[in-house]
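Take a look at the structures listed below.
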Structure 1
Amino acid sequence: MKKGCLISVIIVAVIAFFAVSLIIWGTRVYNNMVTMNEGVTSQWGNVETAYQRRADLIPNFVNTVKGAANFEQTTLTQVIEARAKATQVSIDPTKMTAENMQQFQQAQGQLSSALGRLMVVMEQYPELKATQNFRDLQVELEGTENRISVERRKFNDMAREFNTYIKTFPQNFLSGMFGFDAKPYFEAQEGAEKAPEVKF
C-alpha cells in the first residue's frame, strides 16, 4: 500500500471516529435534556396537584364557616372569588415562561391572602373554632399548605438543575438548537422577607 493511500485511510478513520464520537455525545446530551425536562414537567404536575387539593378543600371550609351566625359575608366572598381566579390560571409546562409563572403565582398568592384574612376573622368566633369539623378542615388546610411549599421547593430544585445543565458549555449549543428553554422559578411573595408584626 502506498504511503499516500495509508495517510488518507488514517485521516478518514480519524474523521469518522470524531464524527461518531460527536454523534454519541450529542445523543447523550439530548437524551439528558429530554429526561430532565420531563422531570421538571412531572414535578410541575405535583405542584398543581397540591394547589388543586387546597382549592378542593376551600368549599368545605367556606360551608363550615357559613354555619356560624353573623359571619362576615364579605370575607367569604373574597375567598370564593380568589379561589375562582386561582383555578382559572393554569400553565402548560411545555410553554412555561416567567410571565405566566408570575400570573399563576399572583393568583395563588391572592387566594393565600384571602384565606389568611378568613383565619384572622375566625378568631372572633370561638364557637366555630371549637367544632370538630372546623378543626379537621383547618388541619387539612395547614397540611396542604405544607405540601405546596415542599412541591414548590422540589420544582425549583429540578428547574435549577435543568437550567444549569442547558446553559453550561457545550450543552448550550444543543439546547438552543433543539428548543430547550430555561424554566422559571417560584419566587417568594412580595413582603415575605419581612417578619410579621405582632401586636397585643
Structure 2
Amino acid sequence: MSYDFHNKSIGIGFTGSFCTYEKIFAALEELKKTGANLIPVFSQNASHLDSRFGDSASFLERAKNLTGKDPITTIPGAEPIGPKGLMDILVIAPCTGNTLSKLANGISDTPVLMAAKSHLRNNKPLVLSLSTNDALGMNLKNIGILLNTKNIYFVPFGQDDYQAKPNSMTAFTELLPETIACALEYKQIQPVIRSPHTPVSKPC
C-alpha cells in the first residue's frame, strides 16, 4: 500500500540502538518516497558514539543526505520543535530501553527526549519504534505506561530472538508508514505485538 505524506513534516529521532540502524535507514528510504518532509534528531549517544556497527559521523552524514537537513543534536536545538510547530508527527526510531524508560518517567535529558516533550505539548502524535533487550524485563512496566499514554503509539513489535535473548523485542520497521498513517488519525495500528521470524520453539 502506498502513502502520500507530501504535506506532512515527520521528525525522526535516532537513539543508540546502533545494530538496528541499517533497517531504520532502509525504512526511512521508503518513507522518503511518500514525499514527507523528514527532520532528523539525534541523541547525544547517537551523535557522538562510534560502534562496531559504524561511526557516528557517517550516520549523521547519512541522515543529512537522506533528509536534506542538518540533524538536530542538542537540547536547545530541539526545544523549539513544539513552540514553532515544526512537526506533524515525531517518530523515535530506534527507541532504546533507556529512552523508553525516561520517556515513561517524564525525563527529557537528551535532544530526542526534549523533542518528544516539546512535540507532545501540541497534542500531536509520537510514534515509538522499539528496540530493547529488556522489553520483557525491567522495561515491561514502561511499555505498559506508554501504551496507555495519550498521543503515543507503537510500531508493532515482537521478540526477535526468544531463545538467546528472551526479554528482547524489536519493532517491525517495515510497518512504519502504516503506523504513521494510523497515528496521524490518532489510532494505534493493530495488532501491536506480533511474532517475528524465530526458530522452532523448544520445550521448557
Structure 3
Amino acid sequence: MENTTEYYAHETALVDAGCTIGKGTKIWHFSHIMPKCTLGENCNIGQNVVISPDVVLGNNVKVQNNVSIYTGVTCANDVFLGPSMVFTNVINPRSAVNRKNEYLKTHVGEGASIGANATIVCGHDIGAFAFIGAGAVVTKNVPAYTLWVGNPARQVGYMSEYGHRLNFDESNSATCPESNETYVLINGVVHKK
C-alpha cells in the first residue's frame, strides 16, 4: 500500500517488496502486485488484479478488473487487457502435480487488445496491434494486425493500429477511417505504408 509521487496504489492494494513500478502508474482496489514483477510507466491496473512474479508490463498498459497475469507473461507498450480475460501458464495443470518449472511463456505485442473474458492458452504469442474478440479462446500464435474471434479462436480479418477493421481493396490496400493511415496486405501479412 503505497502512495508516492512516482505511482499511486489504493490503500486496499497489496504491493510486495521487490517489484518495480513506473512513474504515473495507478493500482486500484484489492489488487496484488507480487515480487520481481515490472510495471512500466503510466499503466492502469484495475480492481482485483493479480500480477505474478517475473511478469513484465511495458508502458501505458491497461489491465481491466479481475485479470490475473501469471509468471511467463510479458506485455509490450500500449497493450489493453479486457475485463476478466485469462492467461494460463501450464498446458496440463493438475492440483497434485507441481509444474512450476513447466510454465510456458506468452508475449503480447505492442498495441494489442484482448477482449473481455478471452482466454490465452500459454505458449502462444499475440502480435503487435492484433485484436482478440471478447470470449475468444486463443490456441495458436496470433500474427500482428489480425482480428480473432470464437472458440477456438480463428482469424476473421485485419485491424488498424487505431482498432478499426481493415477492408482491403483489389490492390490489397486499406485505409484506417480514423487515422487515415494506409496499410497493404502482402502474402497475408499487413504492413503500414
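Derivation of every value follows stated rules applied to the coordinates shown; laboratory data play no part. Fair warning: this is a prediction, and the values are worked out from it, not measured in the lab. Cβ atoms are built from the backbone, for glycine too; each structure is taken alone.
Summary of computed values
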| read-out | value |
| --- | --- |
| Identity of the structure behind 20, 54, 23, 4 (criterion: P(r) over Cα pairs in 10 Å bins from 0, in percent, for residues 65-152 alone, calculated), options 1, 2, 3 | 3 |
| Which of 1, 2, 3 yields 0.95 [FRET efficiency 1/(1 + (r/R0)^6) of positions 9 and 113 (r between Cβ atoms, R0 = 30 Å, to 0.05), calculated] | 2 |
| Answer label among 1, 2, 3 for the case where relative contact order in percent (Cα under 8 Å, 6 or more apart), calculated from the coordinates, equals 30 | 1 |
| Identity of the structure behind -9000 (criterion: helix-only ellipticity at 222 nm (-39500 (n - 2.57) for each DSSP H run of 4 or more, over all residues; to 500), calculated), options 1, 2, 3 | 2 |
